[in-house]
Structure I
Amino acid sequence: MILSSKMNHLTAVVTRTHLESVTEILLQTGVMDFIKTEEIPFLRDQRLQSLEISESAARMAESRLRIETLLRTADLLPVMSDELTANDTLDKIEKMLDALSGEQQRFRDSQQDLQSEINRLLDLKRQMELFGDEKALLERAQQGMSGYSFLFMETGSIESRMLPGLEESLGTLTTIVIEAVSIGKLSHCIIMGMKKDQNEIRRRLESASWQQGPLPPEAAAGLSSGNGNSRAAGDIDEKVKGLREKQNKIKEESRDYISGKMEWLQSTWNDLRIRELHLKIQSYFSASESCLLFNGWVPQEHREALDTGIKKAAQGHCLLEWHDTRWVEKTTEGKLTPPVEMKNPGALRPFEMLVKNFGTPAYGTIDPTPLVALSYLTMFGLMFGDAGHGLVLMLAGFLLFFRDRKKGKEPKYLYTLIIYCGGAAVIAGILFGSWFGYGWFPPLWFNFHAVVEGHSSGREAISSIYDILLITIWFGIIVLALGILLNIVNSIRKRDWISLVFSKSGILGGWMYAAGIHTAFVFAGSSYKTMPSAPVLLLGLGLPALLLLLKEPVEQALEGHSFSLKPSSVMNLFMEWIVELLEIFSGYLANTLSFMRVAGLGIAHVSLMTAFFQMADMAPPAGGFIILLLGNALVIALEGLSAGIQSLRLNYYEFFSKYFNGTGRAYEPVSLKTRLGGNSES
């Protein structure tokens, strides 16, 4: 934490006979960030070639992804393990997966067939609804369904004992059989279906001894009126319900089928994953006829364990050469830089995510994650200071967090960040005495609502909006001063003496910023009438400003050059000095005043709640309650988002700009936690 891991560079040579055992120990330790040999000038040799690998990583990845797809159909996820539990060949695995995929395709085809039938029945229902009630339907049937191109309808009779058989025969087509009336041994019916199936429907009707003809007068009395085809629609709904039940049954059969193969799928997925990682490691190996060479970065705390492991795996037939970062950078003329391992506890990972979104800090510089956590949450609390709203945010974060946990997924860092922000708002709300805009408990610091609304007694330390603005200005000064201090530390660690002394965030820039703060407060404290004494101004602002003139001459002297005294060179030096002074004074002024937005959003938060309370007072009790409920929801959503964004912006553009160098490369060792392409791992 604060400082990243110290790295060592390893160059290793082992015999070919120990390829697999060395690969295995490299994967098990999982601490080496590999580098291609051709990227290292002192390791380039024409006698070295890339190691030829017989197995296909692409085929393994494809098979692994196919397994993940099959598991997802049963709402299952593969579980990582560090043991090889299956040893099937790729050909055998692919053959088995083909069989499983074929069986799953059969389930899918059955589902699609049922869905097609459901769609046809629903389409038939929509066509029938064009006619109105069943009496209108009967009238159209008697007229031969003229004018309707999609619906086929026919009336007639069949022996009652043969009606079930007819319904079964027509069941494979999209048809509805309505028994209008039964007279004697005959059932008089209406047959409805899609026009495209009419030939097949008629063929089956003839096979069942169907007699086409008009319905008897009694049929009209047996049909409903004004109910919108109630009987026909009911028959269709029953059929659709039955088909959906079949779909659910097939889905369960498909899930049970995959669950039954879970042991093989899990072990094979894990086997493929580990074999892929083996190939990934071996892709960094260079080879001669009898030896293998590989190199990479290892955190210093893991150096001894990896050294011992490789020697044991190679049975002593190896040569290991360790170098520190300075030797490597000097040898490669700065072309090879070590990766950065940010070591933060799990509780700070959400803020590490925010830092990485901006960039990875350069190797050897400060990791600002803990400082970002403190400044981000402080700013969020000041802008969103309401304990009730904070509790809602915390609840939302916990619900999202445990939802992912319940699904077997690793919760996103964003959810933890929401919980933290809610906690910061709760603390600030207690300090300000605000609970959903109400003062249910006395404030521990000052009453933010009373100050903004003008109800403060004026006897408190914080009694006006100007006092609130001053709080955020002081907070900004502290953050900017911390950024200058971090830049000084980084410059010393990198031995960048020019940046240490002459940069805007260096010693001279910090000197002028401190003097500028003193000058501003003296001037404001005297009601804008008095400036600090001349010696103070000269020492605080004039002297460091003059020393900035030495930047270019000193820089050239350190590089072994002498500064030219030609008029053009002197003029360029003077112009650059003027521009740099303007940037320092205007930049620090803008940076400091930018933190007033923290107070601005806090005031806006209170003002919005005040407006909703006034609206609620003018409405009836029930309406007032709804206004307050919706108002609180709106404030939580809008102000919560605004506070989160502005806290991030102030960190990125005011704090990071003073010291952060985001040119680092993240430490990415090949280990059992390494993400592979398309992997479902979290």
Structure II
Amino acid sequence: MIVFHEATRMFFLHGKNYSCALRIHPAGYLCNFHFGGRIGEDDLAYLDHSARELSFSPIPPDVGNYFSLDVSANEYAGFGQGDFRSPSVLIVRENGERASRFVYTSHKIYGGAPDLDGLPSARGGQTLAISLKDVLSGAEIVLNYTVYEDSDVLVRNAEIRNGGKTPVTLLRADSFCLDLAAGEYDVLRLHGRHNMERTPERTPLGHGSIRIGSSRGASSHQMNPFLALLERGAGEDSGVCLGFELLYSGSWTLEAEVSQTGSVRVCGGINDLNFSWELGAGRSFITPQVAICYSARGLGEMSRSFADFFREHVLPEKFVYSPRPVLVNNWEATYFDFDREKLCALADEAAALGIDTLVLDDGWFGKRNNDRTSLGDWTVNETKLDGGLDPVIGHCKRLGMKFGIWFEPEMISKESELYRAHPDWAIGRADVPRCESRHQYVLDMTREEVTDYVFGCMSEILSRHEISYVKWDMNRHISEFYSSRLPAERQGEFAHRYILGVYGLIGRLQAAFPNVFFEGCSGGGGRFDGGMLCYFPQFWTSDDTDAYERARIQWGTSYGYPLSAMSCHVSVCPNHQTGRITPFFSRGAIASLGATGYELDPGRLSGEEKRQIKEQIANYREIEALILRGDLYRIADPFAGELFCVAVVSKDKARAYVVGMRVHAVPGDFDRRVRLKGLAPEKRYAVEELSLTLRGDTLMNAGLLLPRLPDFGCWVWHLKETS
């Protein structure tokens, strides 16, 4: 709910359990007076501390005595007028002047979300659009706030418009700025690398700035576009936590800054490193959205709020709650060494076990027998696949299976027909040697002829063949940041134009093929972010399929994203990434905490392993509704000890699914208890595997004994309400 009080010039935005209160200062500045737990709509002017004199804090002209932007809670911070903290926007005018000072001009309240003109966006809700004008230039800014009454997530972004008669250049354009009252906070970020994505790290927030981000042209494996501020002492189940997630997949930043007075500024959006944008007279620039979550009950409640928000307002509506394909991907089974006979044999074995989709990964096109060639040549290699794709697809269909296929649409190999025809389509200058990664270059997705070409190639394949599933991969980041089609003074626009081109291509393909299920991938989880989840209902969580590593990766991912968005597969041992050997049961248990699939050749498995696959698939189908719709409760942190444990509980508290892993077996450790979470205290639950019936409060407070397990052994418990 959004309310404006004309008398006090205050806006109140009320979500499920939070309120945001903004006030138009008498001088016209828009200031934040509260972001936190629900409050009434009292006049909060008494909280205004801007009239206090503070040495070395300049006072803007014509605003009255002792008002300084340097100590006020600004909703969108200008530059060069006395606020020495990080600015939200940096606009360079024709004469080189960069100072700006924004004041309120108008607002409107309307149903639904703003149109972001090619950027991914959350849907639904009610939106407050506040217009500000720079008193020093013709620049105008619209701040959008989208509120959901059933959610603790507030969505924000900004639109910057050049209201003058001459072009200006943007050097920074943040999505949001939030100034919080002084407090003691920790910062939680999700860092990592390829095969080790989204590792949680918690550190104190001291004076000065903590700035995280990516300058890789993608959200990256190395740092996820997520940041949480935790009041000192807040934990999994208690304390105030504020989460920030960008709905953006390109280069980005998030920053938390403690000021001289102890107040905290959080801001971020597009990375301003190597960023510039020419904004002609009357033209606008729209920034990505950020989802801001408030929780007064710890990280667990924050995560569940984010999960509900993504499912209800971000993930593609057509697929968000639909049953997911249980697939086998041929990559770790065959790598590049396959033909029609091998694929059909793989399908035979998979179908017999209950797997419903075969996904053909890299190597089916051009002359692609290794990773040095043919990216961009999206025509079927009929030398490798006698008769093309249709014989394999037909074989799958006769088995009752569906067929999926892998693309890496944004890439080009130097050894390819496409590169020979269009070397200038690769990012970078033709006269400067380009960096290679995985022996490939990146296509210039800022160019319409490039995206048209890729769209045409993919459309040809998807139109001619009965394909139900597409895996969209991206296996390197951008290094050159140069387009031969952009003039010299506009090369700073490249990174953002690139990701806009990618979004546009995905959107065109999904509109043309609405029944195809698209899964995202970027060398695993290198672009697992809120922007991509607007297009892909699930994302390949990591190339690391080791059960223990995946338990940690999926734990970290769950801080900001729903289980249903995680694609999780069972693979063989020794694991291809770590060499570790884990029980087959454990691999299935960890993979069940997301969209389940297989990354192996079933024909090489033992009879016992095949039997377990049948059980794993039956188990997944039984608990799939919990994975798609349920609430996650983190119980034992694998980063803090030798146990991993989570529970997924239905919204009505009638069912729960518990998965745990013991990292290392310990002799004599027979008195360890696992205390569950999220159950209804008064309900009685049958614990299927233990033949026990207990009250919810007993299960949560007294707990259950930890099973005796080998190294990396897993257990699962199915709980159902009973009388």
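Readers should treat all values here as calculations from the given coordinates under stated rules, not as data from a laboratory. The structure presented is a predicted model; accordingly, all values stated were derived computationally and were not measured. Cβ atoms are built from the backbone, for glycine too; each structure is taken alone.
Suppose relative contact order in percent (Cα under 8 Å, 6 or more apart) works out to 21; of I, II, which structure was it derived from?
Numbers: I: 21; II: 10.
The read-out comes from structure I.
Which structure, out of I, II, was log10 I(q)/I(0) by the Debye sum over Cα atoms at q = 0.10, 0.11, 0.20 Å⁻¹, for residues 210-377 alone calculated from, if the result is -0.68, -0.78, -1.23?
II
Going by mean count of other Cβ atoms within 10 Å over residues 354-361, which of structures I, II comes out largest?
Details: I: 17.9; II: 22.1.
By mean count of other Cβ atoms within 10 Å over residues 354-361, the leading structure of I, II is II.
With helix-only ellipticity at 222 nm (-39500 (n - 2.57) for each DSSP H run of 4 or more, over all residues; to 500) derived from the coordinates and found to be -5500, which of I, II does the value describe?
Of the options listed, only II reproduces it.
Among I, II, considering only volume of the Cα convex hull per residue in Å³, which has the greatest calculated value?
Going through I, II one by one, volume of the Cα convex hull per residue in Å³ is largest in I.
FRET efficiency 1/(1 + (r/R0)^6) of positions 2 and 178 (r between Cβ atoms, R0 = 41 Å, to 0.05) was computed and gave 1.00; which structure, I, II, did it come from?
Working: I: 0.00; II: 1.00.
Clearly, the read-out refers to II.
Matching task: 1.5 is the computed value of distance in nm of label points 7 Å out along Cα→Cβ at positions 490 and 506. Pick the structure from I, II. Before the final figure, lay out each step's value.
Working: I: 1.5; II: 2.5.
Clearly, the read-out refers to I.
Using distance in nm of label points 7 Å out along Cα→Cβ at positions 218 and 410 for the comparison, can you identify which of I, II gives the largest number?
Comparing I, II by distance in nm of label points 7 Å out along Cα→Cβ at positions 218 and 410, the maximum is at I.
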